[in-house]
Structure 1
Amino acid sequence: MRKKSVALTYDSKNKENIAPTIVAKGSGLIAEKINEIAKENDVYIHEDSDLVEVLVKLEVGSEIPEELFAAVAKVLAFIYKMNKK
């Protein structure tokens, strides 16, 4: 199975954004490049194959659907906690 990656962005200060948005997605070499860019920029990489399988079906530029809020919120909460250390 080819590796898949999805990159999300979320700006909690922007009141127009109610949910994280997909900014990149891909499989194989594209997934590797997404991860490489994330590492170069000290962006946390969360590995969850089940979540990626759902997110990769969405379009770049789209907000995640409400059904995924809880799963993505757990990841964001972990990242915010790590950033405060």
Structure 2
Amino acid sequence: MLTESCCLKFTRGHRLQHDKVRDLWLIQAPEKAFIADNIAAATLNLIDGERSIADIINQLALEYQAPRDIITKDVLSLLSDLHSKGILSQ
């Protein structure tokens, strides 16, 4: 289970990439790709293996001027889903 103290990184073969032609954010994976909406992309752009989930939440709450508790719920849901699919690791 992920907590705010966890630091995540993309697993080998996975990365976030902006497709300029289609103006879409994609999570590239071997033999497949997932489309990331702009909010997911903003979150995933902060994944670097060094920042904690708490740091990411704080940055997004500041940037979007949104309540931290709402951001926390959404970020943990997104990152937990990607972690369970093997796209992100600790």
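Thinking of 1, 2, which structure, once Rg and Dmax of the Cα atoms in Å, for residues 6-53 alone is computed, gives back 11.9, 35?
On the way: 1: 11.9, 35; 2: 11.0, 34.
Only structure 1 yields this read-out.
When FRET efficiency 1/(1 + (r/R0)^6) of positions 30 and 62 (r between Cβ atoms, R0 = 35 Å, to 0.05) is calculated for each of structures 1, 2, structure 1 gives the greatest result. Taking relative contact order in percent (Cα under 8 Å, 6 or more apart) as the criterion, the highest value among 1, 2 goes to 2.
Read-outs: derived from the displayed coordinates by stated rules, not from any lab. Model, not experiment: these values are computed from the prediction. Cβ atoms are built from the backbone, for glycine too; each structure is taken alone.
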